[in-house]
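Multiple structures follow.
Every number here is computed from the coordinates shown, using simple stated rules; none is lab data. Since the model is a prediction, treat every value here as computed from it, not as a measurement. Cβ atoms are built from the backbone, for glycine too; each structure is taken alone.
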Structure P
Amino acid sequence: MAHPAPGKARLLDLSRLVSRVGRGAWTGIDRVEAAYLQRLLKEDVPLFALVGSSFGFTLFDRRGTEALADRLLGRAEWGEADLVSRLFLKAHPLKRQAEADLRRMCLGRSGRRGLPALLKAHLPDGPTWVNVGHSNLRASVFDAVHALRGRAVVMVHDTIPLDHPEWQREGTVEGFRSRMSQVARKADLVVHTAEATRRMTEAQFAQLERVPDAIVAHLGITVRKPEPDSLSQGLRLNRPYFVVLGTIEPRKNHALLLDVWAELATQIASDEMPRLLIVGARGWNNEEVFARLDARPAHVQELGTLNDGALAALLTGARALLMPSLVEGFGLPPGEALALGCPVIASDLPVYREVFGNNLVYLDPRDMYSWVSKTRHFARNEYEAQAGTIPLPDWDSHFNRVLKCL
């Protein structure tokens, strides 16, 4: 199917990043929305931004989008909370400040029902709404854009909540299904991050009655700058260690690694045991793993979330990043580790094969003993370097593909 003609202006949805203010380290999807924000600001095309929040909608012109970017990217401080924001006593202080700044910096704002009039008053005819954050995917937003003869371009990172509802937070699957239903019915173009993910997502779209036109564009890998001083002074790195990165949720398969370390402890003397450093927040539906972590297993340390510099410093010294995931939509952490020269041992997933080729060491995510064996080899430096056999995905290639369709 031929792609529709590019729109006259771009309307970047920043609802995801604004919703994350005050909520800790960014997720992979947050990073993607930030990458789009930075790139579209460099383009010589009219740019607007839209944020949907509990207060309704706020619309920004290029100048307002630049000011919002400065705050979201940490180049400027959020302003003072206003009277309206202070009424929300349970909100994080930064979130109250952000909500106040949205009202101060915006071109216009509206309630839920006022979006069509807001867009009509400020946007040229035929805008392209770009949504890469899985947020604000409401029928009313699609309809308001289409009322201006505009186009809706949506990135779908994956449909794992629909593919594996048993792994999700209670009450979240139906909300996700509702958002994906709107995408299936109303999106003019879907951007998939990998061909393997596209196949899974379009199988779900087929059940939702329509499969939108689509392109595939691998996400770019950003090299993080190591900042050793950002690591906790009490973190002991005086023996070989491995890192596992990601929210502690069922699909990330931390249970396998806890089994691996328990088995290694029966094979290796205590003073020679490698350490397992777990980076990421605790998630959901994983009480057994949480209980095992609370018991403080030997040679395993839970670090929580780390800033970019600290994580990069940790990876540069690791024997390997371990990614025993049962399913992934793309996989930014393996690429970021490889970019730092850190080997990666990962599950043999189609998306990893597609994106990273032979750059990873692949294992069955349910075969504990293969992970035990490979971990022992890496702990003793008995492995062949994998990185460098193919180039890693980059953002320029991604945007060269996507921007032609906007």
Structure Q
Amino acid sequence: MSGQRYRRNMTGAESGARSRMGRAAGRDRSDSEPRAAARGEPVAAVGVDTGGTFTDFVALRGRACVALKIPSSPDAPERAVLEGLARLGAGPETRVRHGSTVATNTLLERKGARVTLLTTAGFEDLLEIGRQERPDIYALAPRRVEPLVPAERRIGVRERLGPRGERIVPLARAALASAVRAAKRARSDTVAVGLLHSYANPAHERALARALRRAGLRVSVSSELCPEIREYERLATTVTNAYLVPRVSRYIEALERACGAGLEIVLSHGGAAAPDEAAREPARQLLSGPAAGLAAAREVARACGFERALTLDVGGTSTDCAFMEGELPRRRAREVGGYPLLLPLLDVHTVGAGGGSIARVDPGGLLHVGPESAGADPGPACYGRKGPPTVTDALVTLGRIAGDA
């Protein structure tokens, strides 16, 4: 059904164009060839794309290109990846390059970790105040997305640095110990540390991070992730990273145990990183899957004689679109799901609506679609697994997608 992500390999073999409308019952679309892969030539490389609905593979075996599609496993996304690699016959020497929407969907669906924020005293509400911009200047009742850390878990630390890194208020031992105790009382999964002007002098952040890690807490530090000016964007990026770390790191660690040194994780700027780095900084993967798809779309457009192209990438949980003119469009920062991201990435626009987005009617009788998704299990209602009504069901009902039933 809609939502599966199938990519075409950018070297000329397949790794990027998605088959958006798979089987209505959500069946595996593979043939007998992948099942027999282990008996043929060794698999040199595999491209893997995990979506909220389907997980897709393209393998290079000798000079042949083999595609495989299986339903995703939302409760443990790595399970579908490992199953597909096994069926393709991937071994310890196989290079695996993985683009994933796990980080993106975690943020869009608000299913991340419980986070505590430590910031300079007096700036606890910066995450909520932002830059006081209205996302829609014509809205009569504008609403912004809720911050990922509520007010009760935003803790002020008595310290202050100037814009050149000079110490205005030193971080005393008592203030350090008090901050660690407050973070432990919050019983959060992770702690985000973002102090004013730490890009110029990270000493206070490093001291806090050391103390928090000694206390057994998992920490994301702004001066390690994005040591740049603009305190709101830097703080929001660090909080987003902390919000994603537990779920994404568990996923990557499970893959690394199975794949070993051959595993590479695609990042939002189109490059790749080793698993340990990717697990530590999942905010860099928020456009992982879309970035790989955009790079593939550029190759397809060029092969067809087009230097300018408009791309639309509809998945099960999110939809991505971009405009290319020659080279890949790049940005230094942007918002994802309403949250600022101060990291390099490709200029892909993502919304929390896809083929599996759930339709519902609110108490006032208004129709809402997404950002919640039916995913692979139970999937849309047309899968016959008692799933909720989704965009895919509307398309089947209208006859724009042919159902098998």
Structure R
Amino acid sequence: MWQEYLDQAIESRGDSLIKLRRHLHQYPETSGQEFQTTAYLVDLLKDMGCACHVPADKRGIVADIGSVPLPRMALRADLDALQIQDEKSVAYRSQHTGVMHACGHDAHCAILVGALEGLQQIMQQGRLPWPVSVRGIFQPAEETAVGAKEMVQFGALEDVEAILGMHVDPSRQVGSIGLRDGVSTANCDEIRVQLRGVGGHAARPHEAVDPLSAAAQLVQSIYLNVPRTTDSQDSVVVTFGRISGGSNSNVIPHSVELRGTLRTLCGKVRKRVQKKLTDLCRGVSATTGVAIDLEIKTEIDSVVNDPSLNQILRSAAIDVLDPSNVEVISRSSMGSEDFSVYLSHVPGAMFRLGTATEDRQTHLHASNFDIAEEVIVLAAKILARSAVRWFDPNKIDDCQSVAGGLTK
């Protein structure tokens, strides 16, 4: 059967896919700087026989296989790394000081290469059950939430009618995946607050209008009031991750900047909390005399998984994994993902890939982050099988037959 040939094609490349992942892990590039990563992958993909297209700024790749005039199924991975020092003691630790793949994007790239490689091989061997047309999207700048928009503007979704993606999940065990229909991740808005007062001597605060004190009061007010004025059944997270102002310990600064994020799962709650933040800023400004300007920038909408595409992923995963390890994700994540940008144009779905073992328990964005590399082949099989199934004229019946075979 075609599934066996596809699995064998991917399995035969297991060592090279791990080698690829380790190369990317050693030479990570941050968002907006993925030039060498792009060039390295383009050479590899062209050698595989993919038709590659790269934006003018040399970041990101659209890689096509299958020349038949069919609507395309897209598979997406991300390229960028984070500004975190790699603290692991492994041969493939990052060689770039202060930069590492702490979110698994190196593994995502290896998985997508594996899926495309397997599909390309059995396509050339004439072992596919029906024609397929698949596009790999290697996206830059996921961490800064601009890369998906850049790729859509480049034309990555032209002729595409559906898209699939994956993300490593160190909270799940190796050999398992998680799927969720509907809302999967949170809306994410960036919060920027500028506070302007009157600077002065630290010994004479009465002569100043202290924006730092107002900033502290504002953060506390938001942290206390937002949860108390939001229905406890509505998920909301407001977190400030940066406060900057002043340069001397004995000088009250004239201005302070706060930066943070607002995360919600519901559009109505999103608007309500945005208004609450505006009201709190006005209140603190009135009581302190500090001018406060609030800017809320919509960064990312929720990932909303298409149920029919999730069924295709389920069916493929049940064949690859033990059926009991194809799990339903019970709650939406308050994290965010710019995969949602593609979903505003075409239906899609993203699954969570378990990467944890008993002796490896790490977290995303941690300085010791790593994965169990055997998941690369497993995920590549699931993606590749799902892409083929999407072109099956009988896929609706097949999906319905596996709908109940899941664990909660």
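Side notes on the structure shown:
- The greatest value of distance in nm of label points 7 Å out along Cα→Cβ at positions 279 and 359 among structures P, Q, R is that of R.
- Answer label among P, Q, R for the case where mean count of other Cβ atoms within 10 Å over residues 287-294, calculated from the coordinates, equals 13.5: P
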